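Structures are listed in the sections that come next.
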Structure I
Amino acid sequence: MNSSTSRQHFLLQPFWEYILTEFAGPVNSPVFPVLLAFSGYLCFSLPFAVIDMLGDRCQFFYQYKIQKNRRPTINMMIFCLWKAVCNHVIYVFPNVFLNWLWMPPVPLPVSAPSVFTLLGEVLGCLLLFDFQYFIWHFLHHKNHWLYKRVHAVHHEYVAPFSWSSQHLSGFELMAVGFWSTINPNRLGCHPLTSWICNLLSVWMSVDDHIGYSFPWSLHHIFPLGLYGGALAHDLHHQKPGTNFAPFFRHWDLICGTASSLGELSL
C-alpha cells in the first residue's frame, strides 16, 4: 500500500474503529439499515413539512414553491406518514426477518475503506440504482396493469411534498428496498458505503418530492443539468410520460423521455 492510499485509509480508520468498538452489535443487526433509512426519511422530511405548513406566511421559502396552487394539508401529511409506517410493519420487517434466517449477518471488516474507494462505491451504487429504477419506472408507466396495481398509489398527489416520497404501494417499496440493500452487497462494497448510500438515496428521494425549486437546490448546482431533483420529478407528477429516472437525467436524455430544458427552467 503506497503512502497516498495509506493516508486515505487513515482518514476513515479512527471513525470506523470507534463504530466497531462502541456500536458493532447494533450496526450489524439486520434491522439497522431499515431504521437508518426510516430515521433519515423522518429527519429529511420534517423541515420541509414545516415550510409547507407555514406556506405563504414565509415568503422567503414559499416564493420557490413549484405548484403554488396546490398545498399539502396536515391530513395528507399524516396519511403519508401512516402509510410509510404500515408498509414497514407489513412488508419490510417480515422480509428483514426472513432474510436474516436465510443469510445471517457476517462479521464487520476490521479496516475502513479509503476515501476514494468510498466515493467510488457510493457513486457506483447510485448510478446502478438510477438505471434499475429508470427501467422499472418506465415499464410501470407503459403497462396499464402494472401501473394500476403497483405504481398508481404514488401518483395520487399531482403536487408532491416531502412526506409523499414514501407514499408507495408495498410492492414498490420492496423493489426499491431490495435494490438499495442488494446493490452494495453484490458490488462487494464496504458496509460504510452501504449505510451512506442508504441515507443518500433517502435524502435524494425526499429532495425529489419537496415541491420547491430553491436556488441552492442540487439540480441548480449539478453541472450540465444532469441532476433532475425536485423540478424534474414535480414535472413527472404533472406529466407522467416524462422524467422516469429517480435522480440523474442521463437515461431520460438518452431515451428521449426528459422534459425540455425550457420546462426545467420554469
Structure II
Amino acid sequence: MADTSWVKSAKSLKGVVLDMCGVLYDSGEDGGVPIPGSVEAVKQLKASDLKLRFCTNETQATREKFVAKLQRMGFDISVSEVFSPAPAAVAILKERGLRPHLLVYDGVVPEFDSVNKADPNCVVIGDAAENFSYQNLNDAFRVLIGLEKPVLFSLGKGRYYKETDGLKLDVGVFMKALEYACDTEAEVIGKPSCVFFQSVLNDMGIQPHEALMIGDDLVSDVGGAQQCGMKGVQVRTGKYRSASDERHPTVTADGTVDDLAHAVEMILNERGH
C-alpha cells in the first residue's frame, strides 16, 4: 500500500517544483510524448494558489527550444519558469573567469556563446549523447590532466534516463570516468545540488519546508530536494522501474504515486480545491 502521509503537508505548501523528463513527458528521437494526464495536471496546478516551477537537468537543447517543444505538446510553460544547468554554469564560469572545454550535446552549445572558450582551463560535461565518443572523452581528459588543478563541472549526475525506445546512460557515468582518470571531483551544477534547488526556491520566494518536489529520479530529484529541506515525491513513470530496483541506502521518498496527475489530484483534494 502506497504511503500517503506526505499529503497531510499539502495544506502548508506554497510551491511545487516539477522535474520534466519522466514526469511531464518521455523524451525520444521524435521529440517525445506527454505522459498521460500530465498536461492537464500542470493546468490544474497553475489554476491553484500554488507557485509552480520546473527543474530539469535537460542539456540537449537551449531552454528556449526545450520550452517550445513542450508548448507544442500542450504544456502551459514559459522559459522564465524553467531552471536548467547550462545557464547556471555560464554564470559560474563568468564569475570565476573560467574558459571551458565543452563536452556537451550540440544543441546546448549556443547557451555558452557568451563565454570565452579559447585556451580552456576547465571542462564542462553534460548529457552529450552520441558525442560521448572515445575521442571526445579523451580530449576532455587531456584538458583536465594538463591543468595543475583539474576543474570539472558536470551538468547533473544522473545514472540513466528513459526515452521512448528505452533507458539511456546519463552524464553521471561519464563524469565518474573523468573523475577517476584525473583523480578529481566534479562540481555538479543542476540536480541534486542544493545550490540549484535553492535558486528555484529563491525565485519563488518561499522556504524549503513550504515546497514539494515531484520527480522520477530517487537520488537527483527526491534526494536532492530533501537535502535542501523540501519534501520529495517520486512518480512511477519515466525511469522508475520497480520498488525493489528503487531502493537506495540513503534516500527514501516521502511518498510514491502513479504519476503526476495522481499527485496533483491528491494535493488539490487535501487543499480543498
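Comparing Rg/Rh (Cα atoms, Kirkwood Rh), for residues 126-165 alone across I, II, which structure shows the greatest value?
Once Rg/Rh (Cα atoms, Kirkwood Rh), for residues 126-165 alone is tallied for I, II, the winner is II.
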Notebook entry, point to check: The value 43, 30, 14 for Cα extents along the principal axes in Å, for residues 62-133 alone was derived from one model only; which of I, II is it?
Noted result: II
Note to self: On FRET efficiency 1/(1 + (r/R0)^6) of positions 110 and 142 (r between Cβ atoms, R0 = 30 Å, to 0.05), which of the structures labelled I, II is highest?
What the structure shows: II
Item checked: distance in nm of label points 7 Å out along Cα→Cβ at positions 222 and 238 from the coordinates reads 1.9; which among I, II -> I
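Give the label, chosen from I, II, of the structure having the highest value of mean count of other Cβ atoms within 10 Å over residues 30-37.
On the way: I: 17.4; II: 14.6.
Comparing I, II by mean count of other Cβ atoms within 10 Å over residues 30-37, the maximum is at I.
Using Kirkwood radius over Cα pairs in Å, for residues 86-213 alone as the calculated read-out, with 15.5 as its value, let me know the right label among I, II. Write out the running numbers ahead of the final one.
Details: I: 16.2; II: 15.5.
It must be structure II, since only it matches.
When helix-only ellipticity at 222 nm (-39500 (n - 2.57) for each DSSP H run of 4 or more, over all residues; to 500) is calculated, the result is -20000; to which of the structures I, II does this value belong?
On the way: I: -20000; II: -9000.
Only one of I, II returns -20000 for helix-only ellipticity at 222 nm (-39500 (n - 2.57) for each DSSP H run of 4 or more, over all residues; to 500), namely I.
Where a number appears in this text, it was derived from the coordinates with a stated rule and is not lab data. Model, not experiment: these values are computed from the prediction. Cβ atoms are built from the backbone, for glycine too; each structure is taken alone.
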